[in-house]
Structures are given as C-alpha cells and as structure tokens.
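Here, each number is a calculation from the coordinates, and none is a lab measurement. Note that the structure is predicted; figures quoted are calculated from it, not measured.
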Structure P
Amino acid sequence: VVMHGNGYNLAVDIWSLGCTILEMATSKPPWSQYEGVAALFKIASSKDAPHIPESLSNDAKSFIKLCLQREPSAR
C-alpha cells in the first residue's frame, strides 16, 4: 500500500503479490467484506490482516502473511 508519501517500490509489489495470491486461492479479494472507501480505510488504518483460510498449506499461509506485513521492510 502506497501511503505516507513513501512512494512506489518493491515492497508495494510484494504486498500486491500477496493480495493476488490470496484472491486466487479464495476467489475473493482480501477484505472483500468491505466496499469502496470503507475498504480503503480498513486496509490503511487497521493492523488486522485479511482472513487466510486454514485449508491452505502452512507454506502458503506463511508466504501470504510475509507478503502482507504492514511494515514494508519486513516483506
């Protein structure tokens, strides 16, 4: 997520990859229970991660969690 004037970098691509993989695995985008501005606000202001199904392998869950770290340098 590009926020706080940090601009675009590799960490943004990694975040997007995590979102894309999660959507491919679930057929729903992350935070799909929210729409429009509410979704943007939830993603930007919450420390909550999106729901990751237990049915995914441990490796898949771990990879997605790493991609969706809030701290860009941790991705």
Structure Q
Amino acid sequence: MMPSQIVDCPEVVGKTVKSLKLHSSATADVEVMIEFTDGTSFSSSFESRSALKASLIRTGIGRPEVLKNYAD
C-alpha cells in the first residue's frame, strides 16, 4: 500500500478561478482542471491501477498462515 501523500500548491493561493472542469475517461482516470483569470491553469489527475497479488496460505483453526507470496 502506498503511504498517504499531501501535495501543497502555494502558487495557486489567492488566484481567482475562471472555471473548474472535471474530466473522466473510459480507463477510470480522472482529471481536475482549474483555469484562473490570469491565464494560468492547474491540473491534477488521479490514476487508478490494478494490482496483482498471489499467496499460498494454510487455513484451518485461527489465523491463515502465509506460506509464500508470489506477487505483491
């Protein structure tokens, strides 16, 4: 799992927003585009990716025991 992340963007503080657009695509990517009145724009995107995980485990009484991780 990726650690949480905060991205600080002090350059946009105080700017006046002209428009805000949300874009999504068939691949599940999402982009936020903010256009400012001074002619600059801010873009932020979120990409969702699948992850393959495979493990050999022993089940029974109690907690399952991981014998081997193949992909993580």
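Structural remarks
- Computing Cα Rg over 2.2 N^0.38 Å, for residues 22-61 alone across structures P, Q gives 1.26 for structure P.
- Computed -15500 for helix-only ellipticity at 222 nm (-39500 (n - 2.57) for each DSSP H run of 4 or more, over all residues; to 500) - originating structure among P, Q: P
- Comparing relative contact order in percent (Cα under 8 Å, 6 or more apart) across structures P, Q, the highest figure is found for P.
- In this comparison of P, Q, the computed figure 44, 15, 9 for semi-axes √(5λ) of the Cα gyration tensor in Å is attributed to Q.
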